[in-house]
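A.B. asks: Next up: the structures, one after another.
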Structure 1
């Protein structure tokens, strides 16, 4: 059922057609739940589903591209077709999406290259990625009997750069690999964004959250220019909610206000893609980050987005408001949504064992010696923690220890004792060091957390870890560097826990702590884990890394989907970086923080 452009409208199989789509990212949903979530967004009355394709999710190491299991894009597309939905695919290579590094693989930074440009050093891996992703998408194109009706060229490039040759390379590369039919760009509705993000002769779309008429007028002004692509009005991202950063209020948007803007767009005859229809979760360490000036703003684990379909499949007030608006404009009664999914009964579990992370660093492989600390990228890691060890003489009057290029938070141990925690947002990362009583060198251990890679803006491509360490103005040389790949499956199997009853003071272990607890349930069902009294860290359920938690909020619970549970005993593991709690709680309802309805696109 091909979709084509005729004048200022879409045609589907030669008949006038309006695209009413919603975003659902397969990589943010457990694959056992893809069918359920597709059925829920179809019940909104959508005729199309849209997904990004996160390059770094599929190619974690150069040349090792995986489209199986939770990465089986072809299966997701097939399930969308079974749900009666057309599919829009946005394969990047850059996607933003509040996803780590905007979907670009961190290993790109091992070779100097100008990201998102026509630099040959960047285009070579881009071309290899296009080879792989187009091999999956092309057979599913509508022109070949599949559900894929459109493919995006890059993403919001006008907000980043002005290398038209790069954009044309991606467009032409898609076409050369068999991607026919509707190709498009998407950018903000301003002249600068559209001028540098759109391509002559190619359909341009816009992204916004409010002021639909004004935004489409800006698009019209651009497409009216000689040589531009023209075509139907489409809001490729209607921001009906928003994402959260740690330490901020939880973003919400009034359902009636969002429905009013959706109604306005449809009344104008435009096509639309809801961003998001269902947000999902930044499981593992895949969350991205933003920056406001020099301030670093990592995104939380939840990607609920205050979407019509909530993180755990909840049908929200926004779902019902949107469903009503869409039905009024299409005259079609949408299918009934699936029933609510069962939830686990609340319970609390005490910590049964403790372990010191720094007793297990050798489990992650050998360290590397160098004059300066090595960044995670040079250590062959995209995610996790960097562990540095070194030593220095401290003069009798003391000096400040200074961490250069800290990205993003560091726990500093001096002679085995925690001396402090440093954050890049607190200004220059420094803390005082006193000399040893015996006059010998102090032993330094620094554990640096990669809190998420920037996914949008001019600081795309930061390296993680440390650039250097100084005592006052003098560099400390001679560092052992090791990547602690806590995101890799199976590493917890070798951790040696001390029973909690045998060590009443977990702080005596020193540094980041691992804790273990068990929860017993009757059957798999959705649940939410809360960590009252804990500071900051990571949580696993039966060996699957659910994501990050932080007492800074707003998020207070981690979504644990039904497929991750097993009937009987379930193992919870926590890695705490600040201060441990005593229990882990299983709760039946999410707590994403106090909502702030005025914080996102207030009318």
Structure 2
């Protein structure tokens, strides 16, 4: 394998063109080998193999800055930048990330996991370079839906205004902008980006400026743009201040290397349009790139998913599929209900709605801000929108949640999937902050489902509520209980006692409710009889229930799948203080205030002592230590 000889991008410089072709095959095979065992983002990385090789062949990383948008197409980049020996740990607990991470390698110039960020990052690095008088190239690679995000155009606009030297590569793997990759395009591109063409063009421009005057010069430029617009699909970018090149075949290594070499020393903002095939080189992914965007472990030869280990009891359905059934039932009973998603129809379960009730389904692309505003404006006209957005991505629409939904007190339902610890996608995808950023907002109801039945109950409750309503649920299977998508609302802001006890009250929220029941069973074996409460709502919080529990318990503990800062435990602590009950000892069991990297949910919970057996031990220690402290004071 040629790949075995590559320990840094510098090792690509001496390879022949034939060896580079072999290297492309090696990269694809290695990516397929690892993802088939571990799972991961397969199709995006396979489509970017030749582009990755060409970038590292032409540019001088880490001196030159290569910035990957979204980042899930960077597997080949990781293999070429000294992480080949660790690549088997991709997206594993304490392994390498599936996204660029600045702490992981000097070749990862900008950390990312959300889309549409690369152009703004490139502008900032180019501006910092010029401010400091440094000398390096800046390249941003965007694509895979990244141009549906509005922040990309904010970056484009500012880049064109500043006029800094930088190159944006549009990795067009959906042929959504232009399918024109034929011989004429190749010919035009060679002309447009060649050294001689650009030297000649600059010389002619200067001559005309002196000879014909500004007015005629502007008219000649308009003629040039009009003619160019007929044959080159890039005038839009040129209007933003970029010089456009392409489109070219993103799997033609020779063409990529030649083009990037020619563009490397050109001045100003440049855009190279590259056409690639998502999943290129692996037939199942080529045939169905959407399904292979993120892959579970699979059989390399057949493409079939690897069978899961058999369990004694049938697996409960994931919360996402439970939600899909609920929202379809809601539309069936109330045609004014609509589902809104931001490029995650399959991930959120709304693809089922899109097939069953297509008129009630809206996918806005990678545009969470617009998704929230769309829901707000539809609610103004009597429609009942359900915005299904992952917790980590809903953060991007925070201002719209406040400005457009909460201030106007509009009945928008937020279905917050992937709330809590997310697993192998790591830090950028953890859903650990939604309680904190939502409970601060006026008019917002913030709830969490303990199980499938409660998820259904909360959605019907939200539909009857005349205001904003958030429902969080994890990336996990349900509890395997009987449930129905039929209408069954519950009182807003009311918790429920699941097990009566004494001494310590465990106030659990969302996913941790059933874990609290497990911990309580272990505590009883140690002679401690806890009360277990499913609080259901963090806003409005059931303060009367908390007051009642404080009157007949000596200790309290909160238990949640959320960051400790600003979370459910913080809300309970605030309530105790406001009611003058701060003397009640309170143990807050939550994810610590830290960046949480990738790992399975159980691994992350284990690390932070949040598994039921660990929680039982922590509560027992808390009760005993508090008793000792009180005895010492007495």
Structure 3
């Protein structure tokens, strides 16, 4: 395969592997800006470089830094390693991240991101805004450019009479960014509620880059841009348009109206509906809805805390209910399932949930997704989409309902002259709950919220219920049409914004995932790992991957590939041998996974965890 590098000036080159790596040359020595997967060493050979003097990093993500270990033969005791000051711990102390339970369970914050190194590297220098680095005949100015990560920096390289901005992942190409989910950031709330929340920080960073008046922008991912102002202005315009479309039907306007006052009255924004009275046979506690039958039997939905369990027990003590005879789980989020083990110990009734939801709550260690709880639920019936059953005087019908999260169910309850739809956390009177990209809110016809809204339109419930809202509500057909049209527009707009042929690659962080994400090794001599790919494209795609095992194991697994049909999911299986001597050590071993997709190297794009 021919080496992939280009020459920008006499002394400046760009090598391309999973990212763009800057190479500044001075005779036989070089300075690198990021290092990708390490293939840059071949380009260094071609350029006659014998000494790697300095390595600078724009941000902590693994796709830009994992190749450092492959460059060790080029390093000397004098080699300088420079990183953004705000991200130093995610280079030289990454074990503190991987070993902290708060970065594994109950995930409401996404900064720093887990796309970080799996092993620490030694750092010699840290940089902040306006630091100057004189190297050879080049001068490098440091700009703080947060957005993609909180501590990201860009390096403005002045060499051979020109200026170049190595800008990390602030931009991908004209009007495009690498992904949307990395911009998840809370403002007045936690990151969980902050869809595109880092856009203002990113916009400020882009304006800095514009003012730097570089001859070209060199992003981590993407193309060299020789018209920086045009590329940046187009991106700023697209981000504003995409955010407006998000706010227009956002359920978050109900919870945090003060966050969106500047959008009030905008054309195309759905009005916030009023609530409806709740039928007398319902009770609401925390995130739990409870149905009381004429027989005094109770049907309970979700149990996120011991306090809820005690309130249900009090109903029984007061004689308002006789017993709990069925238990439905809407989705996997911790505020809905944390107390399920205690609930099931007190009320050993039948527990039902959607079969997709069951994957997570029966074996949560398989996943690393938002708000995940380590509590394990015992499921007696995994419902199919459209499956019905009778509970006392009520007809129950379960649906796969990929609203607030892909791993979500909906329940239609018919009886006593009403049609009640329990939508979990998927709607409020203001619209749809898609404020966390990690929840896998897919765009497209008949998927994600479009599927959910089509179902609501077909079922025509008299009342819709959200687990966090005490009143009921409904939507008019016109409001459903507006929301579906908004989602259809978003599919086009967000595809234009992202560096992929469909928006869902940029929105759905989990389109590639390791299964199980975490597993106990115990005394096993080998463990199995499956890597899933979701092909969001309109055509078949070729995907490949390979787990990267510790160097000390002296084991290299071959890359495997698979062709995945359009709009479908595929997987690749691996058996990972465990060498003797590793079982005696107590450790959490992070296994990065090298990925290629549609001919594009993505570097160490995912990871899995082995617990010894």
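A.B. asks: For Rg/Rh (Cα atoms, Kirkwood Rh), for residues 330-585 alone, which of 1, 2, 3 scores largest?
C.D. replies: Working: 1: 1.04; 2: 0.98; 3: 1.02.
When Rg/Rh (Cα atoms, Kirkwood Rh), for residues 330-585 alone is computed for each of 1, 2, 3, structure 1 gives the biggest number.
A.B. asks: Given a value of 25.0, 86 for Rg and Dmax of the Cα atoms in Å, point me to the structure among 1, 2, 3 it was derived from. It would help to have the intermediate numbers written out before the result.
C.D. replies: Working: 1: 25.0, 86; 2: 27.9, 98; 3: 26.1, 87.
Comparing all candidates, it corresponds to 1.
A.B. asks: Still on this structure, please answer the following. Taking distance in nm of label points 7 Å out along Cα→Cβ at positions 50 and 426 for each of 1, 2, 3, which is largest? Write down the numbers at each step before the final one.
C.D. replies: On the way: 1: 4.1; 2: 2.8; 3: 6.7.
With respect to distance in nm of label points 7 Å out along Cα→Cβ at positions 50 and 426, the highest-scoring structure among 1, 2, 3 is 3.
Values quoted throughout were computed directly from the atomic coordinates according to the rules given, and no laboratory measurement underlies them. In this text, all values refer to a predicted model and were calculated from it rather than measured experimentally. Cβ atoms are built from the backbone, for glycine too; each structure is taken alone.
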